Each structure stands twice: as structure tokens, then as C-alpha cells.
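Presented below are the structures under discussion, each in the form of C-alpha cells.
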Structure I
Amino acid sequence: MSDKDRPAVGVETVGMTKIFGSLTALEDASIKVRPGTLHALLGENGAGKSTLVKCMMGFYQPTRGKLLVDGQEVVVRNPRDAMAYKLGMVYQHFTLVPSLTAAENLIVSRPDCPSVIDWKSEIGALEAFLNRMPFKVPLRTPVSSLSAGEKQKLEILKQLYLDRRFLILDEPTSVLTPGEADEMLGLLRGMVEAGEITILMISHKFREVTAYADEVTVLRRGRQVGSGLVKDLTRDDMARMMIGDTKIRERAARTSVEKSATVLDLTALYASDDDGLPAIEAIDLKVKAGEIVGIAGVSGNGQSELVEVLSGQRDLDDGRILIHGHPFEPSRGAMAKLKVFSLQEEPLRNSAVPRMSVAENMALRSFDQPPISRSGWWLKPGPMKAIARELIARYRVKTPSPETPIENLSGGNVQRAVLARELSGDVDVLIVANPCFGLDFASVAEIRSQIMDQRNRGAAVLLVSEDLDEILELADRVAVMSEGRISYVAPIGETDRQTIGHAMAGHH
């Protein structure tokens with residue numbers, strides 16, 4: 001097949017720059033994605049990845065720079081222009097209409113969707129289209145009944161159905177089990193090798209980049225800092241490009257702990273979701289002192305509700321929680337007495353008051369106790385700020401001052417500030433939910449080390465994470481949640497990624 005006949009489209013940016021007021025979000029980024037390749041775009045949160053692809057797709061107009069499609073300079077003023085050049089994007093969050101079937105979603109996405117649809121003819125054409133595709137979805141099933149993996153496949157099929165030949169995939173495997181991720185990327189890789197499509201994939205998973213990508217480009221603080229063939233780069237090479245000269249804390253070593261007593265005991269827990277439907281059912285789990293139990297699972301299988309129950313944000317319908325054999329009903333007083341601490345996902349929403357200062361947020365557990373409080377109600381700002389300064393230094397929180405509103409900090413520093421508060425006393429139980437989602441490398445290393453330190457000191461740690469690599473790195477045992485139940489438990493040394501992924505997919 002000659003280059004002229006190849007349906008795969010090549011895209012290049014030259015000196016792409018985007019300035020928002022005083023913020024330069026992207027500066028002089030030149031990236032060349034050759035037709036018929038899978039190109040990975042790496043970078044930490046805020047590195048400029050989203051800005052770059054939004055300039056490609058016409059959501060933003062670049063301040064400076066050019067866009068070339070198959071070597072010809074083009075102007076993409078909006079997403080409709082991008083479609084005309086066969087550019088498409090699959091977003092991190094689904095854009096499908098849940099109440100419509102897969103077939104209906106595909107047909108209504110067409111610019112030429114007829115006002116009166118000949119369903120027999122359209123379904124026949126869709127079935128013929130699916131027969132040419134590497135993966136399939138049930139056409140007559142409402143999207144709301146599809147699994148996360150099937151929805152992601154449908155999002156990609158929609159782009160192929162609309163004849164997009166350059167696909168931007170934004171974290172395409174974040175809602176998939178490891179098996180689903182490998183299946184989907186493997187099939188897309190086959191289409192790339194056949195010269196049918198070109199893919200630019202935003203990812204933070206080095207394992208997927210090294211397994212499926214041909215080339216990689218790395219952005220840092222809005223600038224392009226490196227690129228190359230994946231086969232010529234190690235994971236350390238790519239990580240170093242992403243973080244620059246930022247000092248990374250050494251990973252905390254796992255110390256051996258003698259067989260110890262059960263600290264956290266969950267027995268027959270039941271709870272409902274916001275609509276009154278079962279969210280968690282018959283949860284039985286024990287966590288010992290000096291042990292990290294990791295709860296794995298695809299998002300939406302009851303993990304969030306379990307964390308909410310344990311932190312007092314959701315009522316328990318039935319069951320009991322014991323700590324050191326004592327009944328535990330989550331409240332501020334009970335958590336202080338039994339030394340229960342938590343680090344929740346989305347800390348600005350769940351664990352902090354955004355407009356309050358860093359010092360005030362750090363004092364939320366101790367504001368009514370000496371030395372911050374006198375007689376249980378008289379607040380003393382001096383001691384509160386002194387304690388905050390000490391915690392800011394110890395946990396390496398980057399903030400202009402203790403008086404800065406916590407909402408002004410970066411995501412990693414908000415998480416460090418909350419972690420400083422939650423680990424500032426003696427910890428017997430630590431409940432942690434997706435602690436590193438979207439954070440920079442330095443913060444990830446710091447937070448994972450702090451969690452391991454608490455385990456080594458004898459805390460019982462329950463780690464809920466959608467990042468299986470995080471669980472494999474930190475946990476002593478893994479438990480898998482599927483459809484609100486714990487479907488599989490094993491010591492981490494007696495299982496593997498494939499077995500855990502099988503359980504995550506609901507195969508018992």
C-alpha cells in the first residue's frame with residue numbers, strides 16, 4: 001500500500017503555544033505522529049497534554065504554532081473542522097447516551113443522521129460495519145446495561161464508524177480491568193499495524209506504553225522535554241523526562257512483622273447507594289496490625305460506598321465494625337479514641353474545607369484540644385500556626401504560607417497536607433482511598449512511602465485503589481470487590497495480575 005492510499009492519517013504540531021492570560025499552558029510544542037503508528041503522550045497533571053490535544057481538535061485556538069495533517073498545514077477552528085480532517089477523540093469520561101442502545105448511539109452521532117430512520121437497513125449496515133471491526137458490542141442493548149469495557153469499546157467504535165483515521169485516546173484504560181485493557185489495546189495495535197488508523201494515546205501507565213506504543217513524547221510544565229522510539233527508552237528514562245530534577249523519596253522498605261492480632265474487623269456489612277439500591281453486600285474482611293490489605297476493583301463496584309461507611313459519610317444498613325474488638329461507629333470522637341485515620345480520594349471534596357487556610361485544615365482533628373484550644377472552645381492561632389509550620393516542613397507541603405487557602409495548592413500538596421493531619425498522631429487504623437490519583441511522581445513516591453511507614457509501625461491499613469500497580473506494590477494481601485461483594489482474597493505473593501484481573505471482571 002502506498003502512502004497515498006493509506007487511510008491512516010499523520011498529524012504534526014509545529015511550535016504549538018497556548019497562553020491563557022498570565023498562564024502559558026503550552027509553549028513551543030512540536031510533536032510528529034507518523035501515520036500508522038501508536039504514539040504515547042506522557043506528562044504529569046498540568047504538563048500541557050490536554051491543552052495540546054484540545055488545540056489539535058479545535059476546542060482551543062493556539063496562540064502561536066501550526067497544525068499539519070498529512071504534511072499539509074490546516075486551520076482547525078472547531079471540532080467540526082477536526083472531523084473533516086478525520087481527527088477524532090475518545091475522552092476519559094463516556095459521552096454516550098445511557099438510555100439509547102448501542103445502535104442508536106452510533107446512528108445519531110452521524111452528521112447525516114436521517115430524520116426518519118430505516119431501522120432494518122441501518123441495523124444491517126451496522127452489523128456489516130462491526131464484522132470489519134476488531135471488536136464488537138451488542139447493538140440492541142441500552143448503553144446503561146453495558147459494562148465499562150463495552151462502553152469504552154463503543155466509544156472507539158463510534159469514532160471508527162464516523163471514519164476517523166487519527167484517534168486521540170485520553171487515558172483509555174482507566175475504567176478497564178487489566179485483561180480488558182490488554183485486549184482493547186492489542187486489537188487497536190493490530191489496526192495501527194495494518195495502516196488503518198493512527199493513535200495518539202495519553203497515558204500514565206508505563207506498562208501499556210512499553211507494550212503497545214511505537215514512539216513517545218513527554219511534556220513537562222507546558223514544554224516538550226523529550227521524545228523517542230519506545231524500544232530505545234527504559235521506564236526510568238521516561239520517568240526522568242517527566243519529573244526533571246525533582247528529588248524523589250526512596251521507596252519505604254517493607255519490614256517483616258510478627259503474626260499479629262486483628263485490628264480492623266468488618267463483619268457482614270450491608271449499605272445502600274444514594275438511590276436506595278444495594279451498594280455493598282455481606283462484606284467480611286479482617287486487617288491485622290502491620291498489614292496492608294488492598295481492595296482492587298473496577299470503579300463503581302461499591303468501593304466508594306465502603307470507604308464512606310468506614311468514615312461516617314454513609315449509614316450502615318446492617319453488620320458491624322470492630323476495632324481491637326470494640327464496636328466502632330464512625331464519629332469524630334470514636335475515631336480519635338480508637339486512633340482511626342483516613343485519606344480519601346478527592347480531598348478538597350471529602351477531607352478539607354477549600355476556602356479555609358492550610359493551618360486551619362491541618363487543625364480540623366485537634367482544634368478543640370490543647371495546645372490549640374483552651375477550655376475546649378477558645379482557639380489560639382499561635383500554636384495552631386506553629387503546629388502547621390512543623391507539619392508543612394515534615395511532610396514537604398509546598399505552600400506560600402500556613403495562611404494560604406488550601407484550594408490554592410496543587411493536587412499533590414493538598415493530599416500531602418491532609419496526609420500530614422491524618423498521620424500527625426498515633427495511628428492504629430488507616431483507611432486510604434485512591435491516594436495518588438492524578439498526582440505527580442514526587443507526591444506519589446512520598447505518599448506511598450508514608451503509607452508503608454505506617455504499616456511498618458504496626459498500623460492496620462485498608463488501601464482502596466483502582467490502580468492495580470499501586471496495590472501490587474504496597475499490599476500484603478489483596479481483596480477484589482465486584483458488584484458490591486468481596487469476590488476474591490489472596491496474599492499478594494500467591495496471586496498475580498491476571499488472576500486479580502479475572503476476579504475484577506466478575507469471574508469467580
Structure II
Amino acid sequence: MNKIEQKHATAEHVEKSSLSNEELSSHSAPSPQTRVVKSPAERRFVKKLNWTVLPFVWFIVFIQFADKSALSVSNVLGMLVDTNTTPKQYGLLGSLFYVGYILFQIPNSYLIQRVPISKYLGTLLILWGISVGCNALCQNFAQLLACRLLLGLFEAGTYPCLYIIINSMYRRQEQSATYGFLWMSNGSGTIFSVLISYGIANISNTHGIALWRWGSIIFGILTVIIGILTFFFFADTPHSKWLRLTEEEKEIVEMRIQDNSVVRKREVLVSQYWECFKEPRYYLVALAAFANNLSNGGLVVFSTPFVHTLGFTPMQAILLQMPSATITVIFCFLSVMLHRKTNSYVIVSAVCSGIAMIGCILLASLPHTSIKLLGYYLAWGYNGSYIMLLSLVGSNVSGYSKKIWYNGTIMIAYCIGNLIGPLVMVDQEAPVYRSGMITFVAGNFVVFLCIAFISFLSARVNKKRMAHGPVGTTDAHLNLTDRQDENFIYKL
């Protein structure tokens with residue numbers, strides 16, 4: 001098929017479907033901001049899709065965040081003393097985890113395209129569950145370091161797998177809400193992990209096993225169980241047998257695929273990788289992901305010990321992670337609702353980044369007492385900005401290999417930000433960490449600037465493509481990138 005035919009082709013099986021003309025036109029909206037009005041049949045399908053897919057998303061994200069935050073809880077339960085680990089080495093434990101993440105991203109981008117995602121992700125979960133369990137056996141810093149590196153390697157594929165599942169199963173207009181749910185799973189997962197950790201901390205008979213080791217044992221077992229369930233039962237494609245599609249739903253799925261422009265392809269197109277490097281947007285996305293996760297790295301690793309220094313007991317410090325997790329869920333929810341109202345990534349990121357900046361300023365300037373909890377909770381507003389960044393990429397990058405490469409790059413930037421975040425919390429400034437807070441303020445501002453400039457570049461392309469009237473449609477099965485497809489209109 002030549003380039004002209006590709007550009008103007010439409011999906012053969014969509015043309016032959018029995019859907020109404022109104023339904024068939026829903027994926028060819030004349031404006032990037034137009035919202036599709038779903039038929040009752042599609043709304044029923046989306047409800048079934050949500051109940052089939054999202055519980056797995058919640059459990060996977062919950063256990064991943066629980067495994068990461070377990071390090072923070074272990075800190076106040078005596079891990080440093082038992083393993084002769086210094087506070088400086090503790091910071092390295094938080095950072096080295098993300099070295100494993102970075103090392104695995106390039107092979108991960110290849111494997112996602114070549115291996116069934118449910119089998120691949122389930123295997124990774126089982127392996128990282130074993131790594132978490134082995135953490136309970138550690139007797140010194142070197143052993144802790146090895147377990148954290150392995151944990152980073154095995155967890156590295158999680159988010160890219162979930163991102164591509166969301167990209168391929170949900171309409172472009174639905175993705176901000178779905179990413180919001182994914183990120184809310186972090187917060188709600190933290191609440192459950194805190195309750196579990198608090199229960200562990202109050203075990204009366206530990207059978208001679210230190211309390212912090214029990215956390216690794218319990219979370220390791222839970223992770224392996226979730227991995228087994230994911231391997232066998234996770235619906236990872238729009239045509240999965242677990243969705244039990246009717247003939248009508250198969251047509252609806254095809255229509256939705258044409259809308260989100262994502263079709264699973266086993267062939268790796270290196271040309272789509274190279275296209276990423278030619279786009280200014282690619283570097284802006286990477287910079288925004290890096291800047292956003294400076295806060296994430298610092299606040300997550302130091303969360304429990306930081307709250308402990310505000311005058312709370314270790315048990316209170318653990319419980320006070322629940323309000324911060326609740327605040328995270330609220331910020332995620334509000335960012336999704338605000339995006340639904342405004343249809344603007346820029347406005348939502350401005351609000352969320354602004355709130356996070358205020359929180360970090362308060363942390364840097366307020367007296368080091370319980371009043372700082374206000375700033376600490378506001379600082380988690382960066383989660384809303386990150387949802388917008390993920391949604392922006394999910395909705396505006398097409399071409400299967402290109403989308404996977406973008407997702408992998410986000411994860412590398414995510415890792416570098418999380419790796420550096422704890423390091424800017426320098427020991428000499430403990431427990432205030434003023435330099436770290438100022439760094440986080442700057443990072444949140446950079447996120448807003450990047451998203452604003454990406455939207456500006458996208459709007460300029462939209463204007464050029466729409467200059468000659470309404471755009472046409474292109475068959476998503478052709479696997480064209482958003483640059484190759486002159487009919488692709490970016491969401492702003």
C-alpha cells in the first residue's frame with residue numbers, strides 16, 4: 001500500500017459493520033476537543049471493561065507501591081539498626097531501586113511488544129515478590145542493596161505494561177480518568193499498606209522475627225499471589241477471552257480502536273523509535289516526567305521518618321501516611337474532574353503544580369512542628385500534574401512502537417527523578433531539608449512549563465491540519481504515527 005492509500009484508508013471491517021452511521025462517525029470528530037457521545041451498548045461495554053480490567057490494575061499498583069513504601073516503614077521499625085545501615089546508606093537504598101528500573105527499560109520496551117502482556121507482567125510480579133521476601137533475610141547493607149536492585153529490575157515493566165493496556169482499551173477521552181484511577185490506586189494502596197504495616201508493628205508475638213522483616217514476608221507473599229492471578233486471568237487485550245465479547249461488542253471494540261489509534265503489533269518498527277528523537281515534544285515529556293518525580297522520590301522515601309521528626313511516635317508516623325495517601329487520591333480525582341470540565345491539560349497542570357509548589361514552600365519555611373503537615377499534604381498535588389502528562393502522551397502519540405518507546409522514556413525519566421529526589425534531601429539539612437524543598441518547587445514549575453509548551457506545539461499542528469476543512473479518518477490498523485497520519489488531531 002503506498003503512502004497516499006495509507007493516508008486516506010479507512011478500516012475495512014468498520015465499513016462492513018452493522019453500527020449506525022452516527023456511531024461510526026464518533027471516532028472522526030472534527031475538533032480535537034469534541035467528546036464522543038456513547039451509545040447505551042457502549043456504556044454497558046465500558047462498565048464490563050472496567051470491572052474486568054481495573055481491579056487488576058488496582059491490585060498491581062497497590063502492591064507495587066506497598067513494596068516501595070515498605071522501605072520507609074521499615075526505617076522506623078528498626079531496619080537500620082539491625083543491618084548496621086547508616087542514614088546516608090538508607091538514601092542510597094531509595095535511589096538504587098530506580099537504577100534497576102532504568103537498566104530494564106530498553107529490554108522491557110522490546111519484550112512488551114513480543115510477549116503476551118498478562119504472562120509477562122505476571123512473571124515479573126512473581127519475581128519481584130520473591131525479591132521482597134528475600135529482603136526479610138538481609139543482615140547487612142550490601143544484601144539490602146542487592147534486593148532493592150533486583151526489585152527495581154522486576155518492577156520496571158509494571159507501569160509500561162499498564163500504560164499500553166490503558167492506551168489500547170480506552171478511548172482517548174477516557175484516558176485521563178483511567179490514568180487517574182491508576183494513580184489513585186497508589187494512594188488507596190498506601191492506605192491499605194499502612195494499615196497492614198500498623199498491624200505488623202503491633203504484633204505481640206513475633207516468633208523471634210524483627211517487625212520490619214514481617215512486612216517484607218507478608219508483602220512478598222501477597223505480590224506472588226497477585227502475580228499468579230495476573231498471569232492466568234488478566235484481560236490484557238481488547239479481544240481477551242475474559243471480556244466475553246458479543247458480536248455487537250466486537251464492533252464496538254473495533255470502533256474504539258479506531259478512536260484511540262492503538263493496535264497491538266508484534267513487529268518492532270525501529271523507524272518509529274527514531275521518529276521520537278526528532279520531536280521537541282519527546283524531550284519535553286521526558287523533562288516533565290523527570291521534574292515531577294523529584295518530589296515523588298524525596299517524599300515517598302522520607303515520608304515516614306520525616307513525619308516522625310515532627311514530634312510523632314513511630315506508630316503515629318506510620319498512621320499519618322494515611323491522610324497523605326487520602327490527599328493523593330483527592331488530588332487525582334480533582335485533576336480528572338477538572339480536566340473533564342476544562343478539556344485542558346495546561347489548566348489542570350497549572351492548578352496541581354501550583355498547589356504542590358505552595359506545599360513545598362511551606363515545608364521549607366514553616367517552623368519544624370506539626371504545622372508542617374499542612375505543607376506536607378499539599379506537596380502531593382504533583383500527582384495531578386503527572387496524570388495530565390500521562391494522559392497527554394496516551395492520547396497524542398500513535399504508532400505502536402512509538403507509543404511503547406514514549407512510555408519507556410517516561411519510565412526512565414520517572415526513575416531518574418525518583419533516584420535524584422532522595423539525594424537532594426541532604427543529611428546536613430535534616431530534618432528540614434530546605435534545599436530539597438526548593439528543588440521540588442522548581443521541579444513543579446518546570447512540569448507546568450513543559451505541558452504548556454507541548455500543548456502549544458500540538459495546537460499549531462492541529463491548526464495546520466484543519467486549515468483546509470474537517471479532517472478525515474485513517475485505519476488504525478495501518479499503525480501510522482501521529483506525524484505520518486495527516487488526519488490525526490491532537491487533544492489539548
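Can you spot which of I, II the value 25 was calculated from, given it is relative contact order in percent (Cα under 8 Å, 6 or more apart)? The correct label is II.
Upon calculation of helix-only ellipticity at 222 nm (-39500 (n - 2.57) for each DSSP H run of 4 or more, over all residues; to 500) from the atomic coordinates, which of the structures I, II produces -9000? So the calculation was done on I.
Out of I, II, choose the structure whose coordinates give distance in nm of label points 7 Å out along Cα→Cβ at positions 363 and 475 equal to 3.9 when calculated. Before the final figure, lay out each step's value.
Working: I: 3.9; II: 5.2.
Derived from the structure labelled I.
Between structures I, II, the calculation of distance in nm of label points 7 Å out along Cα→Cβ at positions 243 and 387 yields its largest number for I.
Starting from the value 44: which structure in I, II was percent of Cα pairs over 34 Å apart calculated from? Let's see the in-between values first.
Details: I: 44; II: 34.
Derived from I, not from the others.
Which structure, out of I, II, was distance in nm of label points 7 Å out along Cα→Cβ at positions 339 and 403 calculated from, if the result is 3.7? Before the final figure, lay out each step's value.
Working: I: 3.7; II: 1.5.
Comparing all candidates, it corresponds to I.
Each value in this text was obtained by applying a stated rule to the coordinates, not by laboratory testing. Keep in mind that what you see is a predicted model, and the values were worked out from it rather than measured. Cβ atoms are built from the backbone, for glycine too; each structure is taken alone.
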